[in-house]
Structure I
Amino acid sequence: MRGTKMRIAAASMLLCAFASAGPLRAQDDVVMKAMRDEMNRSMQKLRLENLDKPYFISYRVVEQESTGVGAEFGALTHSSQGHSRRFSVEVRVGDYSLDNTNLLSFDFDFSSMTGIFNGNAELPLDNNYQELRRQIWLATDSSYKKALEDLSRKHAALENKVDSERIPDFSKESPTTTTMDAAPVRVDRAAWEAQARSLSGLFRQMPDIYTSSVAFSASNSYIRFLSSEGTSYTRQEPRVTFSARAATQASDGTPLDDSMWLYASSLSGLPSPDALAAKVRALGRRLTDLRSASEVATYNGPLLVEGDAAPQLFRSVFLTHLLGTRRPLISSPAFMSQQTNQAENLFLDEIGARVLPDFLTVVDNPTLAEYKNTPLPGACKVDDDGVPCREVLLVDKGILQTLLVTRDPVRGMPQSTGSRHAGQVAPSSVFVSAQNGLSEADLKARFLAMVKQRNKDYGIVVRRLRNAQHPLLAYKVFPDGHEELIRGAQLAELNLSSFKDIVAASEDQNLLTVEFRGQTSLESLISSISSGDEGYAPVTLAVPSLLFDDVTVRKVRGERSTLPVLSHPYFDHASH
């Protein structure tokens, strides 16, 4: 009875009021009024001498209240709350077919680098109409002047380039007006501090773990968007995350690390304190077991990818190729010759071609809020541009149908699929389904039959990945079914083409929500930071277990660090 009362008390503490400088939305939205009034003035009067006037302007304000708490080894390392209101403006000059965007300039001087950030501002938290108008005016003015400079550079660059296939710079989309509401998260920071200390303190029971940390974060973002085309939306977006990390070394110095990341749109979406503790213990146990695992020898043969590894592998190797990103024009003559060699999405030329076995289909569906009793954080009505989100059939029975695109068209895809999230083209909720998929038992039986057919002493199963090439949890599986944990493995030749050679898949899917960071360019990084995004889109992947025909697994090569000279002081009783 006492334990039940303690759990109820802990839960009520976590639902206490989230400290706030004021309501994110007022009945009379002064911020939106300031945006709308300055937008109208700019579209009517903003013009420099005889140069182009803007044909498109968009304003975006992200108001965010956030709480973050972290701890290491039972000690609090950070605890903070914040409230910000960030503004970003996009100004396009020219027209839909050719404007100032999609340009990469290497003319890096101080003024041009400063200009990159000139379309952004920190707005006052007070709803002071005049000061809001002033900040929006200054940011719009700077962005307009930079747009004119970029358009001039682009015209100059195009004079030195012959392009037989001119792609429009911006797609025309129907205007929309949307409101998206969600209940804000309410956090008691003191309760989170206590929980962070407790969870990080579990590593005091793990003498083989060298470094570790846990962290909670919560944010309530209220997003206002307005464009000169008539599109507008407001969106209340709560986010809650928990992460834990740990690292150690094997006896030969091989570094070993693992992490976990959980995402929810409410506090109740996170596991209970007891369940989080179990996950933290499992994290430490995985690394402890890896320290004594045997090293892998070179292996060529069937590979079974299951558990978290299936969506992790699909995300790392295959999913990024389903995103339609265009190659920017390079303005500097010194680098013009490199543009023809610049990497481009291989799938742009694969529409209608087979990219997967004929029993696999891939769909991105942001219209679903839940799947198999699991909330889908990527669910949305409209994307960052205000374009309606919709279900997109990407691969149908192995044949590539289309790619996800934004309002920046790519070759052969002139219209947006409503897929701009966190300032980049990104999926929402991805479902890979297998026609006539096998049960997990039948899939493993087929795997072992292939191992026997190849006269192998064992096969390899991967259940968790560190990245696309390096398994974290991999096992030798012997004909009698028993398993042996291995470490230091590298998937040497598992690439995009390998997905065509998948021989079987499970009926059931492995669900995993990940931080999706599809682009790594300076431009996309600046876009996500300046627009107030947290730099990632939460994406849920539902991917069956996958059986690959022939994969090379070898020992990771490279130098290793030496072990610590002294033992961990907490577990060195002689030091107490």
Structure II
Amino acid sequence: MKSSKWILGLMVAVLVLALAPSSFAQVQITIFNSPSPGEIQTNRNAQTSDPTSLNAGITVSGAVFAAAPLTTTRLILTFPAVISSAPDSVDGTLWSSASGLNVPSADPMRIDVAGATGLFKTASIATVDFANGVITLTLPGFGATTNVVPADSGSFRLVATRLDVNGKTAPLTATASLSSSANNYQLTTTSFPLINTLGAGIGSLTQGTTGTFTNKGTTLMFNNQNTGTFADPDASFVLAEGFANAWRTNTQVSTKGAAGPLPNGTNIRLTVSGLPAGVTATITPRTDATTPGVTVTYASGGAFDATNNTATIVFTSTNPNVVESIQFDFLLGGVPTGTINPGAITVTATHSPIGAALKNGVPDQSSITGFATSYIRFAQADVGPLTIGTIVAANTTLLIPYAVKVGTYDTGIAIANTTLDPFGSAGGGATATAGTMVFTMFPRNATGADPSFTLTTSSTVRPGVGLSTSGTLVAGGTWTGLMSDIMTAAGKTGDYFGYIFIQTNFLNAHGAAYIFNGAGFTSSTPVLVLAPPAGSNRNGTVEALNN
């Protein structure tokens, strides 16, 4: 009896050993991916593998450890966002535009057949659930009677999987699972990286220069300039990249080594607002050999007006290893028509083209204005508005640094409205304009400053001599008055030591002033002309004053 039990146990052990090679033999699946270092946070077609690596994609490797039968299974890859690229075929069947998918022929989602090896030469895409971010791949089998052997080990690469990352937070990873584990496939990788960081594609939009070219400041026009001659028509601004390789050409947004460029890259739309009717603006990119690799052109536009106020710039070359910037020169032109209201002229920038990732549940690669088949697209995220110019009421700002009214000492002031001149419009002369004047007084006291006070001329407030009955100084007229006249009209008594700002509601005002005591003492005090503060910020700048 004991002998028979021993023999039975031996037979079981031998049977187990005999079956061991097929029972424990497995194809171990490992998934690798070189993730994209960074993508634009509003990109609806973000690349999920390193865009600078040749044929970058999600690599699936299968290692056969012993001879074993192998049956077909599905590898399920789940992504953390909407899938916004489409395959060129599903299980060997080509998809066409008739299916609702305008697949980009240059760079569709695909199995890199040329790079597939071993048992994975026939791996294919089974299904794509775009909205839920799931790609199902078919892993081949050879039936229950045909064994795979270690020499059948191989790999394949899933290329050009793109995601709508708008609103997502990095880092982004995908997960993997098998539809069945009873067919000798075993998964050793359950997650893999896709995108390390998400950031703003446009780092900043500022007035200034890259340092290579001239800083042209901001533009300035007055609301009475209707001849096409502007106070200051030039400006410049700088558009800076958010991170290295955020800006890509239409070739760089394609998988490196793919058949060809995509219809568009990470373009940028510029919008100009605040231009009066009839006024135009030309924006010219300034790039040269000293700029670190970036050159641009316009896909459309470049000239702006009140109606056509957008244009799209296209990157023709960029350096993926450098955070780049571009200076744009801004120039006003045209001839204003109608009423010109004071206000700001601004520039806004956003990545484009702008559109949804999916349409009717599938990737939306339909036409967008300016792009026949627009593959790469973004959610709108305006940077700005940046004030690049100012429209101000026609006025002149004068400064008298020192004026007095104390005892017998007084200050005489003369203001001339020189908009009436001998030159005429053809010779660059001024437009004759009448206007009121505003005096803002800043008195001192023994230890500091007293509160300021203001006097505005009008039909009922006409200190001195030379104002019309409406309180305006006509073109060609000269107003003269005393500090004591101004104080009386303002209802002020006592002594005055301090400075005065005078704002005239007409251009080309000039003045003279002097301190006297009525008994022979006279000393001039300057009347300085300021650049219009609305267009030349006084904060932190060295004033260029003249009289």
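A short reminder: the numbers here are calculations on the coordinates, not readings from a lab. All figures in this text were calculated on a predicted structure; none of them were measured in a lab. Cβ atoms are built from the backbone, for glycine too; each structure is taken alone.
See the values below:
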| read-out | value |
| --- | --- |
| Given 1.56 for Cα Rg over 2.2 N^0.38 Å, calculated: source structure among I, II | II |
| Which entry (I, II) yields the derived value -7500 for helix-only ellipticity at 222 nm (-39500 (n - 2.57) for each DSSP H run of 4 or more, over all residues; to 500) | I |
| Answer label among I, II for the case where FRET efficiency 1/(1 + (r/R0)^6) of positions 311 and 407 (r between Cβ atoms, R0 = 35 Å, to 0.05), calculated from the coordinates, equals 0.00 | II |
